[in-house]
Structure I
Amino acid sequence: MGSLSGALNIALQSMLAEQGGIEVTSNNIANVNTPGYARQRANFAETDPVRFGNVTLGTGVELQGVSSLRDSILDLRDNQETQQQGQLNAFINGGQQIQALFNEASGTGLQAPLTAFFTSLSQLSASPGDVNVRQGVLTAAQNLANAFNQATNNLTTIQRSTDLSVSQSVGQINSLTTQIAAVNAQVQTATSLGQNAGAFIDQRQQLINKLSNLIDVSQIDAGDGSLTLTTNSGAPLVVGAQSFQLTTQPDSTTGLQHVFSQGTDITSQIASGELAGQLQIRDQEIPSIQSSLDALAYNLGNSVNLQNQAGYDLNGVKGGNLFNIPATAAGSASGIRVATTDPTKIAASGGPAPGSPGDNTNANTLLALQSQTIVNGQTPLNAYSNLVFKIGSDVSNAQSNQQAGSLALQQIQNLQGAVSGVDINEEAANLIRYQNAYQASAQVSSVINSLLQTTLNMVQ
C-alpha cells in the first residue's frame with residue numbers, strides 16, 4: 001500500500017463496489033411493479049486503513065452486502081389486519097346468503113305466511129260456518145308449515161356449502177404451509193452462507209400474507225433467517241423446513257367437518273382468517289337462527305294446538321291438533337306439518353251447547369294468539385321480526401368493521417410502501433450517482449495505469 005499499485009487496487013475495488021450498486025438499482029427498477037417486492041440497498045463500507053509511520057492511509061471501499069428494506073412490525077400488522085379482513089369477508093359472504101332467505105321484499109321469508117295465517121283466522125271468526133273459509137285456514141296453515149320447512153332446509157344447504165368451504169380452506173392452508181416451509185429453507189441456507197436472501201424473504205412474506213387471509217398466524221423468529229409459524233392457539237404450521245398439515249374429520253353427531261392439528265381438534269380455537277369466518281357462519285350464526293326458527297314453530301304450533309283442543313269443531317266434537325310438531329323445540333321448524341285435511345275439524349266454536357256454525361268464540365281466541373307473547377316473551381310476528389333484524393344487524397356490523405379494517409389495512413400498506421416500495425426517481429438518482437462514481441474510479445485507474453507505464457519506461 002502507499003504506492004501506485006495500492007492506489008490502483010483502491011480504484012478497482014471502487015469500480016467493483018459501484019458496479020454492485022448499479023446492479024442493485026437495476027434490480028429495484030425492474031421490480032417496481034412486482035407485488036410484495038421490497039427494495040434493496042447496497043451496503044458500502046470503508047475498508048480498514050493502513051499505517052505507514054505517522055501516516056494513515058485509506059484502502060478504499062467494499063460492498064459489504066445487499067439488504068432488503070422491510071419493517072417487520074408493519075409486516076406483522078399487515079398480516080394481522082389481513083386475518084381480520086379474511087374473517088369478515090367470509091362472514092359477510094355467508095351472512096348475505098342467509099339474508100336472502102328472509103328477504104320479505106322479494107317474497108321470501110315467513111312474515112307473509114305468518115300474516116296470511118292470522119288473516120285466515122280473522123276470516124274464520126267472521127264466517128265460522130263457511131267451509132271454504134275453513135279450507136282457507138288449512139291452506140294458510142300448510143303454507144306456513146311449508147315456509148318453516150323451506151327456511152330450515154335452505155339454512156341447512158348454506159351450512160353444508162359452508163362446511164365444504166371449510167375443507168377447501170384447510171386444503172389451501174396446507175398448500176401454502178408446504179410452500180412456506182420450502183422457501184423458509186432457502187432463506188435459512190442463504191443466510192447461513194452470508195448471501196442476500198431478499199428475494200426468498202419477499203416470496204415468504206407474500207405466502208404468509210396469503211396464509212393470514214385464511215387462518216390466524218403467529219410468527220416466531222428462529223434466529224437463523226427462518227420463521228416458525230403457528231396459529232394463535234399454538235398449533236404448529238411451519239417449523240424451519242417442515243410444514244405441519246391440518247386435517248378435517250366429520251363430527252359423529254352433525255357430520256360437519258372439524259379441523260385437527262396433530263390429532264387435536266382446534267376447530268373452536270381458530271380465531272381469524274376466512275376459515276374462522278366460515279366456522280362462525282356454520283357453527284354459530286346458522287345454529288342460532290335455526291334455534292330461533294324452531295322456537296317460533298314449536299311455540300306457535302303448540303299454542304294453536306292447545307287452543308284448538310279447547311274448542312269444538314263444526315260437528316260439535318272436541319277439537320284436536322291443527323299442527324303436528326316434535327315433542328321439543330329442537331327440529332320443530334323442519335318437522336312442523338298440518339295435522340288434518342278436513343276443514344270441519346277446525347275448532348271455531350267455544351262449546352258444544354250452541355253447536356251452531358255461527359259460534360266463533362274459539363276462533364277469536366285463536367286469532368288473539370297473534371298478539372300474545374307466546375314465543376319466548378314475544379308475539380309471533382315480533383319474534384320473527386327480531387330474528388330478521390338480528391340477521392341484518394350481524395351482517396351490517398361485519399360490513400362496518402370490514403370498512404374500518406380496510407382503511408386501517410390501506411394505511412399500513414401505505415406505510416410499508418414508504419419503507420419497502422421502489423421510488424423510480426430515487427433509483428434514477430442512485431443510478432447516476434453510481435455511474436459517476438464508477439466513471440471517476442475508472443478515470444483514476446486509467447491515470448494510475450499511465451503513471452505505472454511511465455515508471456516502467458524509466459526503469460528500462
Structure II
Amino acid sequence: MNTLTGPIHSTKPISARIARVLQIVQTARQTEDRLTELPPIVFGAMPDCQVSSVSVDLDRRYQTIEGFGGAFTEAASTTLNKMSQANHALIMKAYFDKETGHGYSLCRTHINSCDFSLGNYAHTEVAGDVELKHFSIDRDRRSLIPMIKEATRLAGGELKIFASPWSPPAWMKTTGMMNKGGKLKEECRDAWALHYCRFIHEYEKEGIPIWGLTVQNEPDSTQTWDSCLYSDEEERDFVRDHLGPALHREGLEKIRLMIWDHNRDRMYERAKVVLDDPEAARYVWGTAFHWYMGDFFENCQRVHDAWPDKHLIFSEGCQEGGPHIGSWATGERYARSIIQDLNHWTEGWVDWNLVLDETGGPNHVGNFCSAPIICDTRTDEVLFQSSYYYLGHFARFIRPGARRILCASTRDELEATAFQNEDGGVAVVVLNRSDKSIPFALKCDGAAAPVESLPNSILTLTFL
C-alpha cells in the first residue's frame with residue numbers, strides 16, 4: 001500500500017461478532033511506513049495475564065462520530081491554486097477521496113476574513129448597511145468557494161461544513177476595525193445576526209449547504225488579527241435574543257449552533273453560563289473548542305456530563321510558530337489530542353488550514369503555522385507532514401456514524417481509542433509516543449491477537 005491509499009471501511013459481510021483476522025496499518029518514525037498495511041494477524045487464545053494489553057468491549061457504546069476534516073481558508077485555497085494541476089489534484093484527493101485518501105467529511109470555513117486570509121474583508125463593507133443591501137460573497141468566489149465545491153465532489157457530494165466568524169465588519173464594532181479585538185455594538189446585534197443567515201443563504205445558492213455555525217472564533221482573546229470579544233453573558237444574550245431567533249425566523253433552525261469555539265481551559269465556565277439559561281440553551285446544539293491553552297481534556301468530559309444532550313466538536317488545532325517541516329512531534333500532538341478528545345465524548349475533530357505554503361502562510365499578520373500538507377510554491381513540491389499520516393489513522397477508518405466503544409490499555413505508553421462503524425467493522429487506534437517498542441495483546445470477546453507497537457508509532461487495527 002502506498003502512503004496515500006488504504007481501506008476506508010470493510011465491505012465484507014459480517015459473519016461473526018469477532019473476526020479471526022486483524023488488519024494492521026502502521027506509521028512509524030524509524031521506518032518507511034506511512035499508513036502502510038502490514039501482514040494480518042490471526043486472533044487466538046487469550047495470553048498470560050502478565051502481557052500488556054489493549055482491550056475493547058463491543059457492549060459498551062458511547063457517542064456517534066460526525067466526522068474528521070480540516071478548514072477551508074483563503075490562504076489554503078490561494079496556496080492550492082499556485083500548484084500545478086497534477087499536484088492540485090493530488091492534494092485534494094489525499095484529503096477528500098474516500099478510496100485513496102482520508103475521506104474527510106466534516107470541515108470548517110470562515111465568515112468574513114480571518115488571519116489566514118490575504119487581508120481584512122467583510123461581506124458588507126458599507127457603513128450602516130444594517131439591511132445588508134450591499135452583502136456579497138464575491139471575494140469567496142475567487143478561490144475559496146471553488147475549493148469547497150471541488151472537495152464536495154471528491155467526497156461524493158456529502159461534506160458537512162460549519163462556518164465561523166473571526167470579526168463582524170469594522171463598522172459594526174466598538175473599535176471601528178476588524179483586528180485587535182473590540183466588541184459588537186449593541187445597535188448592530190440584529191444586523192450581525194442577520195449576517196450569519198445571509199451568509200448561509202448565499203452559500204446555499206452556490207450549492208454549498210452549511211451544516212453548522214459557531215458564534216465567534218476565540219471570543220476570549222484580543223488577537224492582532226480579526227477578532228471580537230464576548231463575555232460569557234454577552235454570548236448567552238446574543239444567542240438567546242438575537243442569533244437564535246434570527247436563525248429560526250429565516251428557516252434555519254436546523255443549523256447546528258455551537259458556542260465558545262475557544263480553548264478547553266474555560267469551556268466549562270462558558271458552557272455553564274449559556275446552557276444553564278433555558279432560553280439560550282434551546283438554540284444551542286453544542287460546544288466547540290480548540291487546543292492552544294493546555295490540555296484540560298477532562299473539561300470535555302465535564303461539559304458532556306453536565307449537559308449530556310449537547311454535543312462536542314474540536315473545531316481548530318494546528319502547530320503554531322511556522323511550518324515545522326519534517327517534525328514528528330507535530331503528528332504525535334495531533335494523535336494524542338484526537339484520542340483524548342474522542343475518549344471524552346467529542347464527536348468531530350477538525351484540523352485548521354488544509355494547505356499552507358513553505359512559510360506557513362499566507363497570513364496577513366504574520367501568524368505563520370503548520371499544516372498537514374505544506375506546498376513549496378517555489379518548486380511545486382507537495383510535502384506531506386507527520387500530522388497528515390497521523391490524521392489518516394483516524395479519518396480513514398473511523399467513519400461518520402461510527403460509535404465509540406469501550407477501550408482500555410494496561411500501559412500508560414499505549415494511548416488508545418476504539419470505534420465500531422455502521423458496517424460492524426471495528427477500528428482501534430493505538431499511539432506510542434515513547435522511544436521503546438511495546439508488545440501487547442489486542443483483546444476482544446475472549447480472543448486476542450499479538451501486536452507490536454514500535455517506538456514513536458501509531459497503529460490502526462481493524463477487524464469484523
Structure III
Amino acid sequence: MLNISQSYIDGRFTPTRGDEAVEIVNPADESVLGRATLANREDVRAAIDAATRAQPAFARTSTAERIALLERLQAAMLAHGDALCESSILEYGGPFSRSRWVSRYAADCFGQAARTLEGYAFERPAGVDGVSTLRMEPVGVSGLFAPWNAASGTMASKLAAALAAGCATVVKPSELSPWQAEVMAQAIHEAGVPAGVVNIVTGRGADAGAELSSHAAVAKLSFTGSTPTGKLIARAGIEGMKRVSLALTGKSASLLLDDATLETAVPLAVAAAFMNSGQACVAGTRLLVPRHRMAEVIERVRAAVDALQVGDPRDPATNVGPMVGRAQLERVQSFIHSGIEQGATLVSGGPGRPAGLERGWFVRPTVFCDVRPGMRIAREEIFGPVLSILAVDGEDDAVSIANDSPYGLQAYVFSEDLAAARRIAGRLQAGTVLINRVAPDLLAPFGGVKQSGLGREFGVMGLEAFLEPKTITTG
C-alpha cells in the first residue's frame with residue numbers, strides 16, 4: 001500500500017504538515033491503493049519561502065546553466081518513465097498508450113525548452129535609432145497548478161518554461177494525483193535541481209491553492225483546469241497584480257468539410273473525441289458534418305466507436321479506460337441522460353456500464369446525432385467519452401456553429417483541400433486549429449480564447465510567459 005505523507009520543499013522531502021488524508025483509489029476496479037496526506041497553507045508558505053530564497057541566485061544563472069539543468073531533467077524523466085506511466089494508469093485510469101505518451105512527453109518538455117532557450121535573446125535592441133535596449137528578465141517566484149488528467153505532463157511543461165526563464169517555482173498538483181506528483185518529485189530531486197528552485201505541495205484548491213494564489217511573494221500564476229476555478233485564481237491574483245496564464249475549459253469542434261475523405265477523416269475525428277477516455281480539455285466533442293453526408297458519417301462513426309475497446313487501462317489494446325472517480329462517472333451519466341431527454345438520437349452507447357464491467361468507473365462510449373447547438377451536450381464540457389454530431393449546411397453554417405460557444409481552446413478541420421481548410425481555420429475562434437491531424441505541435445503556442453483561457457504555453461511564447469520586459473533607454 002502506498003503511503004504518501006511528504007512534500008518536496010527546499011530540495012528535501014519533508015513531512016507534510018496537513019492533517020487531511022485521502023485514499024488513492026484505482027478507478028478501474030475501485031480498490032484502495034494507498035493514502036496521501038494533503039498539504040495545507042502552512043506547507044505552501046514554507047514552499048513559497050524556499051522559492052523566494054532561491055529566486056535571486058537562480059535568476060542570475062546563465063543560459064548555459066539553465067540548459068544543462070533542463071537536459072538533466074529530461075534524462076531524469078526518461079529514467080522514471082515507467083513509474084510515471086504506471087502511476088498514471090493506476091491513479092486515474094489513463095489508458096496505457098496515452099499514459100506512455102504522457103510519460104515521454106514529460107521528458108520532451110524539458111528537451112524542447114532547452115532547444116527554445118538555445119536561440120533566445122534575453123537582450124536586444126528596441127525603439128528608435130538604437131537608443132533603447134529590451135531586457136527580458138525572470139518574472140519571479142511562480143505558482144504552477146497541474147490538473148489530474150495529465151499531471152506529469154502539465155507539471156513538466158509548466159516547469160520547463162519557468163525554469164528556462166529563471167523562475168523558482170511552487171507546484172500544486174491536484175489532490176487527485178498525489179502518486180504522479182510523488183514520482184515527479186523523485187525525478188526532479190535526482191536531477192540535482194538547486195534547493196528551493198522547485199517545490200511540490202499536493203493539496204486542495206480551497207486550501208493550498210488559495211494560499212498559493214494570494215501570497216504576496218508569488219509573482220506569476222499558471223493554471224490548467226476548469227474555467228470556474230481559473231476565474232477564482234485570477235481574482236485572487238489580481239490583488240497583488242500577479243501575472244496570470246490560464247488554460248481552461250474546452251468544447252472543441254471538429255469540422256468535416258464537403259471534400260473530406262471519410263476513410264481517413266472519421267477515424268481521426270473519433271480519436272479526437274475519445275482521447276484520454278474523453279477526459280481531455282482539447283477533446284473534439286462536437287463533430288460538424290455536411291447534412292448531405294450525415295447518413296454515411298453516422299454509420300462510419302458507429303462502426304468506429306463500437307470497435308473501441310473499453311476496460312483495463314493496463315491493456316495496450318484498451319482505447320477507453322475508466323473515469324477518474326465516482327463523481328465524474330455520475331457527471332458523465334447525467335449528460336447522457338440529458339442528451340436523451342432533450343431529444344438527441346443515440347447512435348452508440350448510452351446510459352449505464354459497458355457489458356461485463358461490473359466494477360470500476362466505466363462509461364459506455366456514447367455518440368448522439370440529431371444534436372441541436374442549444375442542447376446541453378453541445379454546449380458544456382462533459383469530460384468523458386461522449387460525442388455529439390451536428391448537421392451543417394455549408395461552410396458558413398459550420399463556422400457559425402463551431403464559434404457558437406463560450407469556449408475556444410482547440411478545433412479540428414478535415415479536408416483534402418488544404419487551402420480551403422486553412423481558410424476555414426482562419427475563421428474559427430480557437431487558440432489552436434489542427435488540420436488533418438490530432439497530435440499537437442509541442443513547440444507551437446497553445447492556449448485558448450474567450451472562456452478557454454489567457455496567455456499561451458509552449459515554445460517561445462511559453463518561455464516569455466515567465467519573463468518581464470524591461471526597457472533601458474540612454475540619452
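Computed from the coordinates by the stated procedures, all read-outs in this text should not be read as laboratory data. What you see is a predicted model; the values in this text were computed from it and never measured. Cβ atoms are built from the backbone, for glycine too; each structure is taken alone.
From I, II, III, which structure was FRET efficiency 1/(1 + (r/R0)^6) of positions 83 and 123 (r between Cβ atoms, R0 = 41 Å, to 0.05) = 0.55 calculated on? Write out the running numbers ahead of the final one.
On the way: I: 0.15; II: 0.90; III: 0.55.
It must be structure III, since only it matches.
Thinking only about mean projected area of the Cα convex hull in nm², for residues 147-418 alone, which of I, II, III has the largest value?
Working: I: 18.6; II: 15.1; III: 16.4.
The maximum falls on structure I.
Computing distance in nm of label points 7 Å out along Cα→Cβ at positions 155 and 387 gives 0.6 for which of I, II, III? Walk me through the numbers on the way to the answer.
Numbers: I: 0.6; II: 1.9; III: 3.3.
Corresponding structure: I.
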Problem - Which of I, II, III yields -7000 [helix-only ellipticity at 222 nm (-39500 (n - 2.57) for each DSSP H run of 4 or more, over all residues; to 500), calculated] - result: II
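State the single structure among I, II, III that was used to calculate distance in nm of label points 7 Å out along Cα→Cβ at positions 67 and 171, giving 4.3. Before the final figure, lay out the partial values.
Values: I: 4.3; II: 3.6; III: 2.4.
For distance in nm of label points 7 Å out along Cα→Cβ at positions 67 and 171, the value 4.3 is produced by structure I.
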